[in-house]
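Following are the structures in question.
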Structure P
Amino acid sequence: MKQIKSFQINHDTLTEGLYISRTDGDVVTYDLRFVRPNTPPFLETAAMHTIEHLFATYVRSSRYEDKIVYFGPMGCRTGFYFLTRGMTHEEVIRLTKETLDFIADYTGAIPGATKIECGNYLEHDLETARKYAAVQARILKDWTVDRLQYPA
């Protein structure tokens, strides 16, 4: 089998941040890395699930709702993939920061977290999700377009 692009990134040099993972036509996949690879502790599943619900709901309710393709967790539990269409990198950085701040301060019910709406509605952790989002917001505080490339 062909080795996919995300497996060609040197995970020994990758740190927390926001990176362009790939571009497919007008769709850009961003790597929103919360944890340095292969460096436990990894993100807790319940908190990741909550971040997924809150992040996806927030960005799909934003002024960019028609430009959001997908937001979801990485299987390695070190971060998330965020796919957009027709947004500038500056807009994605700004929206990501805004969304992380929203999650860090969020105190309401988790959107889409009922038995009818979610396939694993019992596994959520808002408090830990808020902590993770606050840390990631600090990491991205001064993030710029020139930092979107993976480290060598």
Structure Q
Amino acid sequence: MKIDEFQLLLRPVTDLVSARAVDAALAEELNRRFPPGGDVFDMIENACHDAIAEGWMCAQGADGRRFGRVIEPSRQTGRLSVDVVDLIDIVGPHHRHPTGEVCMIMPVTENARFDGATRGWCVNEPGSAHRPTATNGEVLVLYMLPEGNIEFTGE
């Protein structure tokens, strides 16, 4: 799979996210329309694993925390950037989400968690901050940022 094919696969999700406020209601709608185990969720998850195996996704970092921006914000993505991280039992760098963050959580290890959440969608509202934390094994997280906005705080 190539990046343009991946972007096309994400289109139903980016269309929805870019048309809504980044809040808890968006997380509920994503989990309703694109649930874990549903066709869209599973196709995106499988595409992430394939792209990692091909070497163009999660190509930066080191064991325990591999990452990379896959898609820059553009008109085609509703001004959302798309990044994917592969985390294994780690606490990542503290950062803020000035315009919010929408996460697709894909545990690789059965009981793995991302910020305490399991497989599915979660939303960090505008102005929120955290140290992204993977527990109980390996988890992939695809995250979308309006306008690509993220601020690493160094805390």
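FYI, it's all coordinate maths here, none of it is from the lab. Quantities reported herein were computed from a predicted structural model and do not represent experimental measurements. Cβ atoms are built from the backbone, for glycine too; each structure is taken alone.
Looking across P, Q, the calculation of helix-only ellipticity at 222 nm (-39500 (n - 2.57) for each DSSP H run of 4 or more, over all residues; to 500) that yields -10500 traces back to P.
Across the set P, Q, FRET efficiency 1/(1 + (r/R0)^6) of positions 12 and 68 (r between Cβ atoms, R0 = 25 Å, to 0.05) reaches its highest value in structure Q. Comparison across structures P, Q (criterion: relative contact order in percent (Cα under 8 Å, 6 or more apart)) gives the highest value for P. Each of P, Q could give distance in nm of label points 7 Å out along Cα→Cβ at positions 36 and 140, but the derived value 2.1 comes from P.
Taking 1.1 as the value of distance in nm of label points 7 Å out along Cα→Cβ at positions 84 and 108 derived from one of the structures shown (P, Q), identify that structure. It was calculated from structure Q. Here P(r) over Cα pairs in 5 Å bins from 0, in percent, for residues 20-99 alone was derived from just one of the structures P, Q, and that gives 3, 12, 15, 22, 25, 18, 5, 0; the source is Q.
Taking volume of the Cα convex hull per residue in Å³ as the criterion, the top-ranked structure out of P, Q is P, with the highest value.
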